[in-house]
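**Student:** In what follows, structures are represented as structure tokens.
Computed from the coordinates by the stated procedures, all read-outs in this text should not be read as laboratory data. What you are looking at is a predicted structure, and each value in this text was computed from that prediction instead of being measured. Cβ atoms are built from the backbone, for glycine too; each structure is taken alone.
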Structure I
Amino acid sequence: MQNRLFIFDLDGTLLNTIGDLATACDHMLALRGLPQHTYEEYCSFVGNGIMRLVERALPEELRTAEYVAEARKDFVDFYIEHIDHKTVPYEGMVELLGDLQRDGARLAVASNKFQAGTEKLIRKFFPTIDFVEICGNREGVPLKPDTALVDMIIAKAGVEREACTMVGDSGVDMQTAHNAGIRSVGVSWGFRSRKELEQLSPDAIADNIKELREILYQ
């Protein structure tokens, strides 16, 4: 595993975060007397950053730039304080990352979640992992599927693209890997369907942590 780099998405890949995301959205909507959403709807809203999550949660007639920005602030203020109340790592993920690190692999995170939230969750749930980089959404850097975050990670790790793998649960992650010219591995336990992953023709799809381990160790 020496000189290999594995870049993981966060929400729906490393951590099941949908409960806290939904709670924060429901809070933001309740402040405005707006209807809330189902679990399935929230799963379809995530993946493109907090701004898009908030926008999708709002009724279409309220999706003006000013209104969305105000709603996003209310969402973030609540979410950052309750970010880890329902969130948990997917079963076996902590052990897998520990084994990869022990065996010499380099590990990183590339998420469309805002930077402070990404760092807070990673530091809490994976405190023993020495990530090359923890990249979330930050000002001036485009979201996935743009390759900016992945390019930053690869440059810092100093490895060849042929040795890099992107692991994620959505078409956005698979497209990011394709755009960056690196190996793509989808995981079907996240917030998007296996069909969505298949449509982006990843190099492999794992349906459970055992399969992911086998794929990454190939």
Structure II
Amino acid sequence: MQYILDNPDVVWQRTLETAQLVGVAVLIATLIGVPLGILISKVRWLALPVLNITGVMYTVPSLAFFAILIPYTGLGMRTATTALAIYSLLAIVRNTAAGMDEVAAPINDAARGMGMTNLQRLRMVELPLALPYILAGIRIATVAAIGIAVIAAVVGAGGLGRLIFDGIRRLDTSLIIAGALMSILLALLADAALSRVALVFRGDLRASSERG
């Protein structure tokens, strides 16, 4: 704690690096994972292989994953971002598919009866109803990515992991505690913010359904 008070600029910079790394990685995973989740909810035979592949990749130890990626992506942010995006896929794909599956058949039938095309039904009916599930997947992926991002310091990606590894190298517990505390705080803030967003969307959906 004392290190944070004595070096606020350094701690803030490392926290921003971690937030940027996680934000970019989760954004990439969302852009890939949401369409994948929609696809496997529509094409059922793809569900098992897609979930198995993303599940297997999630179980690979982070240090090993970084080592595998280094020959292709080099040291630094690119390797860390790629690994975190891959780790984030499982929660986003799985929750998106679950949200799509929760859309009741009568609702889809009613939309179809109104003359909506498949794309219109997806955009105006299915995705809004699945959104709470999708946001929950993004929240889970974000919190997990913040924890894994600490390891990214070993490939030169900076962030709060740099404080922890510097502390280990110097046998300085104040550095280790500073990095760990800020990682926990960042994860809690991200979880609270995304939970709030989910509640707002849920409230908007409820209000629109009541008006309907």
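**Student:** To test your reading of the models, identify which of I, II gives 18.8 for mean count of other Cβ atoms within 10 Å over residues 12-19 when calculated.
**Tutor:** For mean count of other Cβ atoms within 10 Å over residues 12-19, the value 18.8 is produced by structure II.
**Student:** Let me ask something else about it. Which one of I, II has log10 I(q)/I(0) by the Debye sum over Cα atoms at q = 0.08, 0.15, 0.16 Å⁻¹, as calculated from the coordinates, equal to -0.27, -0.93, -1.05?
**Tutor:** The read-out was computed on structure I.
**Student:** Assign the value 0.60, calculated as FRET efficiency 1/(1 + (r/R0)^6) of positions 28 and 188 (r between Cβ atoms, R0 = 25 Å, to 0.05), to the correct structure from I, II.
**Tutor:** It must be structure II, since only it matches.
**Student:** While we're here: A value of 0.85 was derived for FRET efficiency 1/(1 + (r/R0)^6) of positions 76 and 132 (r between Cβ atoms, R0 = 35 Å, to 0.05); which structure in I, II was it taken from?
**Tutor:** Traced to structure I.
**Student:** Further question on the same structure: State the single structure among I, II that was used to calculate helix-only ellipticity at 222 nm (-39500 (n - 2.57) for each DSSP H run of 4 or more, over all residues; to 500), giving -14000.
**Tutor:** I
**Student:** Now a separate question. Given structures I, II, which gives the highest value for distance in nm of label points 7 Å out along Cα→Cβ at positions 84 and 100?
**Tutor:** II
**Student:** I, II: which one has mean count of other Cβ atoms within 10 Å over residues 36-43, as calculated, at 14.0?
**Tutor:** This figure was derived from I.
**Student:** Here Rg/Rh (Cα atoms, Kirkwood Rh), for residues 44-147 alone has been calculated and equals 1.03, so which of I, II was it run on?
**Tutor:** It must be structure I, since only it matches.
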